[in-house]
Structure I
Amino acid sequence: MTAPLLYPAIDLRDGRVVRLRQGDYARETVYGDDAAAVARRFVEEGATWIHVVDLDAARTGRGANRSIIAAIVAAVDGRAAVQVGGGVRTLDDARALAEAGVSRVVMGSAAVTEPELVPAVAAAVPVAVGLDHRAGRLSVHGWARTTAMTVDDALARFPDAAAFVITDIDRDGELGGPDVDGLRAAVEAVDVPVIASGGVGDLDDVCALAAIEGLHGIITGRALYERRFTVADALAALAVTT
């Protein structure tokens, strides 16, 4: 069985590296102001992908952190690929990120509300569809609004997706463990690669996700910043598990 890829996360707000708890902008922890240095450290420890979220753009639709995203891409300098989500709402948004060197964009709200955008963007740059949910129902616009669409509905709607990033909002930033059963069901339902997000708190959680046959990737953020494990630790655990 092939080990899932590790996607260390860098969330940006007002130019700083932060983490939110359950997507709540009022529950923010700041971890630094040099995102490029953070990305460089992750890659030096072995990461081959970096997952970036522009929280400002997710909330407002304006890509205020794009110069920082470009700096992250430059910092990893071909040693790792960068995928970026948050506020990717138009073809122009996606093109601007692709021109900055981003390898894949993540479309969440726009994909859910305007699914016809996904194939148009996918013609310009690979698209991961972000399925951010509470109890299986998708949330949009910075997780501020819950829709009637379910994760199961969405998995069947995006044949042009390069991947699905599935985030359990209630677990995000809580370090309480991922939704292993729900993620296993998603992996079994589609041929598109599935990337798990939300809830990873320790290496046992990493190993539990790695046991899902066919899972493509694991996003982890707060656990890294709180020094529960390092990128190198997680990669070593994944190598042993699989």
Structure II
Amino acid sequence: MKKTIGLLGKTLAHSFSKQYFTEKFIRENINDYEYINIELDDIQKFTELLEQYPNLIGLNVTIPYKEQVLSFVDECDEIVKEIGAANTLKISKTGKISAYNTDVYGFAQSIKPHIKKHHKQALILGSGGASKAVKFALNKMNIPVKIVSRNPQKSDEISYDNLDENTVKNHQIIVNTTPLGTYPNTESAPDFPYDFIEKNHIFYDLVYNPAQTIFLINARQKGATIINGLKMLQLQAEQSWKIWTKKTN
């Protein structure tokens, strides 16, 4: 019987993971695993989910459960402990659930080749689980971060109303961690003052479908470097695979 891996989220019509792993299994002749989408309308049904899939050995976790799912895990790695969000779960034969965050790795490795000396500060749009992973990665690169939130509550958070010309020009890395612009709602975009964009900016959108969101198109038109979330997803997926298949005692 095949070992089951799944993607856990609320709505998964836009999902990358199932196609990625299905193609990986065919390409690499991996026959003893299957990857499925698991839509859950309420995280409180998580325990029932585990009973429904007895061969489940791992999960990727996406919006909106990267933080909520931690209520159900037995142990967290150091990154998850620090940022309070997980996107990868490993389930042992005894049912122990361990939480990891491979988003940090995926984001860091995908943005590093584009960072130049003048990229000294960053703005992160959104304050959810993905935002926490991006902030952690940038801080590890010694890049200070401001979070842009609709409801700023912490000292490092500002509102969209605070995005004036000076703020935008002094933060040369802009990362969208919100789902705005994701297929099928491709006409939406963060409420950002795009007129202030300069050529020395990096605009990074965690959205990968479509390949160029309105957010990225607006930045490209100003000459900024643009990056979508596809490479990050590929890197975090392979990191998740290593976690699921690593032999443990």
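The numbers here are math on the coordinates, done by the rules we state, and not lab data. For clarity, every value in this text was computed on a predicted model and none was experimentally measured. Cβ atoms are built from the backbone, for glycine too; each structure is taken alone.
For which of I, II does P(r) over Cα pairs in 5 Å bins from 0, in percent, calculated from the coordinates, equal 1, 6, 13, 18, 18, 16, 11, 8, 5, 2, 1, 0?
The read-out comes from structure II.
Which of I, II yields 20 for relative contact order in percent (Cα under 8 Å, 6 or more apart), as computed?
Working: I: 20; II: 15.
Among I, II, the structure yielding 20 for relative contact order in percent (Cα under 8 Å, 6 or more apart) is I.
The maximum of distance in nm of label points 7 Å out along Cα→Cβ at positions 98 and 122 over structures I, II, that is, the highest value, falls on II.
Suppose you compute FRET efficiency 1/(1 + (r/R0)^6) of positions 74 and 194 (r between Cβ atoms, R0 = 25 Å, to 0.05) for every structure in I, II: which one lands on 0.05?
Derived from II, not from the others.
The greatest value of mean count of other Cβ atoms within 10 Å over residues 138-145 among structures I, II is that of I.
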